[in-house]
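In structure tokens below, several structures.
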Structure I
Amino acid sequence: MVDLRTDVGALAFRNPLLLASGIWGESGQSLIGAYEAGAGAVVSKSIGAEPRPGYPNPTVEQYSDWGFLNAMGLPNPGIEAYPEEIRRARAGGVPIIGSIFAPTSQGFAELARAMEPTGVCAIELNLSCPHARGLGSEIGSDPAMVTEVTRTVKAATRLPVWAKLTPNVADPAALAVAAEVGGADAITAINTVRGLAIDPVLRRPVLAHGLGGLSGPAIKPIGLACVWLMYEQVRIPIVGVGGIRTARDVIDYTLAGARAVQVGTAVATDSISVFGRITSELERELAALGVERLTDLVGTAHHPPGAP
């Protein structure tokens with residue numbers, strides 16, 4: 001029997017497959033559903049200080065073979081309302097990482113303090129949404145700001161802090177270093193890649209907001225490259241995100257240096273049963289490779305057998 005258990009710092013998970021933020025995380029019951037379907041843990045929607053309706057439709061453009069382009073605008077019920085959904089999921093025994101966003105380091109810290117009593121096991125800092133003005137990657141593209149936000153949140157909570165970083169910069173690994181300097185307990189890499197779709201009839205962008213974020217299989221090579229580069233620069237654990245739909249994808253991210261992965265677009269395209277399917281595939285493929293424990297593979301592509 002292959003051992004799929006893994007850890008991200010002090011947190012232990014039954015398998016490496018985590019539900020990504022922004023997918024299927026609208027309610028406590030949906031979080032429970034993801035865990036019952038086989039996820040090792042779940043990440044909540046990104047929650048802000050106040051309710052936020054998000055952008056008007058259209059907000060999503062689907063490409064059948066390579067993913068989604070979306071600009072949702074971080075819709076959420078706000079920190080006063082959402083903790084009740086977390087409590088419902090916690091009552092079902094679900095390990096939850098609480099995702100938060102804010103325009104300032106102090107705003108992040110206040111949200112982290114509000115999240116802590118809900119029972120989440122870690123805080124994920126959304127420093128990477130590519131289409132929200134004054135938020136996400138507009139903050140997280142600056143290494144100094146990444147360090148400041150991370151350090152301020154670490155001072156405000158006893159929970160582990162994960163920094164979710166953007167690929168939409170010249171040097172994503174520098175952001176990982178900045179988060180580590182700020183005291184981050186782990187890195188989540190990556191969020192969506194900035195993109196655009198245009199309607200030739202209307203002669204305007206397809207999405208109401210214009211620019212959006214690309215997710216799904218098309219961005220897997222980008223996510224892998226970011227994890228690879230970050231693994232060579234930081235000592236803290238990395239959680240890989242981007243285009244994960246099969247056991248092979250999980251293995252690739254693990255070899256590049258990830259200790260866990262997050263699954264998002266595949267939940268929308270393949271249904272919530274994707275967690276059970278990938279887990280079964282992963283056990284078979286690792287057994288065929290003669291691997292007894294998934295964690296034995298972490299980062300090993302950096303030093304392959306027989307390499308000088």
Structure II
Amino acid sequence: MAREVEGDTPPKEKIRTTIWAETPEVDNPFAARVCHCHGYDVFGELITKASLPEYLYLLFRGERPTPEQARAVEILGVAFANPGVRDLSVRGAMNAGVADATSAAYLVAALSVGAGQNGGAHEVARCVELWNQNGRGLDLWRASLTAEPAEDAAPDIWLEPEHPPGFDPHGVSCALPVLQLLDALADTGLENSRWLREQRTALESFADHPLYLPGVAAAALADLGFGPEQAELLFLILRLPGAAVHALEQRGLGPNRYPFFARGLKLTDDPGPISDDLGIVV
């Protein structure tokens with residue numbers, strides 16, 4: 001029989017979190033009886049009193065939003081729930097759907113394609129960094145948007161962006177949905193959105209590109225207190241519903257009705273049947 005020595009028994013491991021707290025059921029320690037999110041009882045209180053935008057804000061920010069803040073999150077949720085078939089993240093999900101991939105693969109494809117800095121979530125993060133750096137200082141924005149990339153920049157997994165974050169590299173003029181979203185957010189009282197609406201043309205002249213949707217989202221999220229990583233993740237999450245439904249639709253239509261697969265693959269240099277070492281034609 002082994003003799004117990006002080007220190008032989010490892011301490012119980014505990015997950016450290018300030019976001020979530022659970023009280024277990026009396027007869028089942030693996031099931032939660034009460035769940036609290038930042039101090040609020042989720043199933044005893046939030047599910048009947050809070051909206052989804054309010055809960056999302058609470059999760060990320062750790063505090064209850066004001067009605068104006070909740071409305072701004074709701075507007076962003078509606079605006080980005082379906083980016084549409086022009087959006088590359090949705091197209092990634094559609095490709096997975098028409099290829100009859102698993103349901104999870106639809107969302108993984110959308111997240112992978114939509115994570116970048118050409119209309120994607122990392123562009124929103126970079127733009128939030130600019131808001132944190134420049135605030136509502138027009139001269140600061142001029143310096144940022146006209147600056148040349150630093151030659152001695154620290155190595156990063158992300159390449160230097162090819163256009164100013166928040167501005168459309170292919171646009172000629174500011175698109176109507178961009179103006180409509182900006183108006184809706186400015187009308188909630190967000191100061192960044194109001195300032196952006198007033199200074200849009202000046203900023204576009206500095207960037208030499210028109211403002212587009214990621215830039216509008218970044219201004220609002222920065223004003224709501226979201227840091228770059230928080231804004232990046234929320235932007236990824238908000239765009240998934242549209243990716244999912246478009247993937248399902250294309251799966252139902254099938255590859256023959258998908259314009260990019262309809263003609264199929266044609267080999268121009270077919271090597272013919274291949275034999276293995278045993279002489280079996282495969």
Structure III
Amino acid sequence: MTPGMRGTLHLEDARVLSHTSFEAQQFVLRLAAPACAAHAQPGSFVHLTCDPAIPLRRPLSIMRADARAGWIDLLYKIVGPGLQALAARKRGDVVSVIGPIGTPFMPHPERPRAVLIGGGVGIPPMIFLAERFQERPEDQYRPLVLMGSEIPFPFHPRPAAIPVAGLPAQASACLPLLEDWGIPSRLASRAGLPGCFDGYVTELAGQWLATLAPQALAEVELFACGPTPMLAAAAQLARRHGVPCQVSLEEFMACGVGGCAGCTVRVRTAEGDAMKRVCVDGPVFDALKVF
């Protein structure tokens with residue numbers, strides 16, 4: 001293991017602890033990466049080497065981190081030769097990891113009704129954020145997790161047992177892990193998946209927000225990660241209902257540590273528009289300053 005660099009950024013030779021496959025070429029990779037696990041925050045990601053023969057690393061969001069046990073979980077879907085090579089890594093293999101990288105989500109305690117919206121491979125940061133809420137009950141957050149996918153989810157949904165007023169009865173399935181933590185969740189899909197709301201996950205969120213009285217809306221904050229159109233829709237929801245929204249952006253990255261400036265996005269600031277690097281200035285931004 002290489003000593004930490006740039007404060008909480010670490011380079012580690014991480015050992016594969018498990019590698020679980022799901023439908024539609026989706027995988028959950030658990031790595032023994034104690035330095036990264038000790039500093040990971042919801043919204044941060046790692047930059048890892050998929051295979052020694054492929055020089056460029058790939059950025060993957062952290063889905064869970066256990067600082068005591070020293071592991072991190074990563075969820076990914078095969079897109080291109082790099083992640084195809086990563087999918088072949090087996091238990092005991094070693095993967096070079098740089099992380100945790102990026103600014104995390106920053107929930108505001110005065111808005112305890114946290115609505116976590118995840119789409120596709122944007123689901124991992126929402127699970128990580130939900131777990132942090134579950135670990136800190138003294139903060140009194142009341143999260144609701146809404147997830148959308150056009151392919152089978154990378155977990156096995158089950159009927160929800162935690163009721164949520166204001167959601168359509170059609171949305172009846174949940175993510176079991178979250179429900180076991182006592183956190184309500186619901187699923188959305190336009191692919192006809194059982195127990196899912198028939199539509200985009202942002203439409204499901206919009207239906208729920210529309211049922212809230214002004215006093216309840218004053219306690220809401222949105223958090224979102226997923227494809228850019230979904231994040232833009234989340235920003236529109238936030239504007240429509242007058243609530244804050246934080247988004248984690250997805251961009252192609254070469255270096256992942258701010259050197260190449262290949263992942264810049266335009267962000268509104270007090271001094272005017274500025275180009276910010278998604279890897280180190282983000283990936284989490286105020287949605288209303290990006291969209």
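Bear in mind these aren't lab numbers, they're just calculated from the coordinates by the rules spelled out. From a predicted model like this one, the values you see are computed outputs, not experimental measurements. Cβ atoms are built from the backbone, for glycine too; each structure is taken alone.
Quick notes on this one:
- Test item: distance in nm of label points 7 Å out along Cα→Cβ at positions 83 and 139 calculated as 2.8, pick one of I, II, III: III
- Among I, II, III, structure where helix-only ellipticity at 222 nm (-39500 (n - 2.57) for each DSSP H run of 4 or more, over all residues; to 500) as derived comes to -14500: II
- Computed 4.3 for distance in nm of label points 7 Å out along Cα→Cβ at positions 179 and 203 - originating structure among I, II, III: I
- For Rg and Dmax of the Cα atoms in Å, for residues 75-114 alone computed as 11.2, 33, the structure of I, II, III it came from: I
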